[in-house]
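Pasting the structures here.
Read the figures in this text as sums done on the coordinates, not as results from a lab. Nothing here was measured: the structure is a model prediction, and the numbers come from that model. Cβ atoms are built from the backbone, for glycine too; each structure is taken alone.
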Structure I
Amino acid sequence: MPLANLSFYNVVLFIHISAAVIAFGVTFAYPLIGIYVTRKEPRMLPTQHRIQARLGQLLITPAATVLLVAGIYLGAQGPYKFGSTWIGAGIIIIVVLLGLGGAFFAPHERRAAQLAERDVAAAPPGGDVVFSAEYDAVAKRIAIVGSAANLLILVAIFLMTIKPGSQF
């Protein structure tokens, strides 16, 4: 069966969609992981925060950058007007998400790991871990901004799917 729709544009579209899944799919699991670790394995919270920081650095940011570059190409070369509101909104959303990664999530995850590690070290061996108000505040900020970021991701997916105002 010939690949009738194989074109450079469609390959870039595949890369764009794949980069979105790779970059942001894991972020929707973070709240569930956080709840589980907090309830069942609280001594692992420092590790969880370090893992999330590393995923941001090594997976999310590079894939989101590929997503942005591919999206710009698609907007410029595709059948839609590059100035379409939904394209502009998508670019703004990904730039905001990339900014949050470096300016908010990276330092907050590092701080949460340090505070959680301190609180775990202060707990008696085999005893309950009591996390400080300082840790709780940082973790709460991460959760709130993470939820907002996930909402932005869903808004971008919605806009890319329905392409409001677009006509071929």
Structure II
Amino acid sequence: MIVSLIVAADRNNGIGIANRIPWRLAADLKRFRELTLGHHLIIGRRTFDSIGRPLPGRRMIVLTRRKDAHFDECQTAGSLSEALLIAREAGETEAFIGGGADIYRLALPLADRLYLTRVDSTNPADTFFPFWDSSEWVEAAQSVHPADERNEFEMTFHLYERRPHPEHEG
């Protein structure tokens, strides 16, 4: 199973403020929907709270430490490894990690792909995508989308794939 992170971040890696996304980008929302539709989407409880509802057409898993937590039409998991196991046992081919910052930090070392929308702006933010070493990744695709009436900032869609780990000679 492929483990993929999907995120939109500004030039400073800002991804949110006050538990909200700091921009409205129709093209990014459309890309998010197209990529995640039909797949497992793993998110943290605060991210679920900011969305406010299960997203249609996805099997959502909410990470929470609360054993008694219940989210309508979602599964819960107490850890990222448990969430990935749920997806794998369901026959998932590509599980998506959709945030927030703590979940991205946990998932980054396990990720095979990174779908990054780089927003060409610097916005006030209190939540940031974690540092990632670009030397560990290869850019497989890129496309630029200009700002327009439905997208307040220009953005670039990137797809990165993790480089294979070099074999150690014995």
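A few points about this structure:
- Computing FRET efficiency 1/(1 + (r/R0)^6) of positions 114 and 154 (r between Cβ atoms, R0 = 30 Å, to 0.05) across structures I, II gives 0.90 for structure II.
- Structure from which 19.6, 66 was derived, Rg and Dmax of the Cα atoms in Å, options I, II: I
- Identity of the structure behind 29 (criterion: relative contact order in percent (Cα under 8 Å, 6 or more apart), calculated), options I, II: I
- For the structures shown (I, II), FRET efficiency 1/(1 + (r/R0)^6) of positions 66 and 90 (r between Cβ atoms, R0 = 25 Å, to 0.05) is largest in I.
- Comparing distance in nm of label points 7 Å out along Cα→Cβ at positions 18 and 50 across structures I, II, the highest figure is found for I.
- Given -5500 for helix-only ellipticity at 222 nm (-39500 (n - 2.57) for each DSSP H run of 4 or more, over all residues; to 500), calculated: source structure among I, II: II
- Computing distance in nm of label points 7 Å out along Cα→Cβ at positions 10 and 138 across structures I, II gives 3.4 for structure II.
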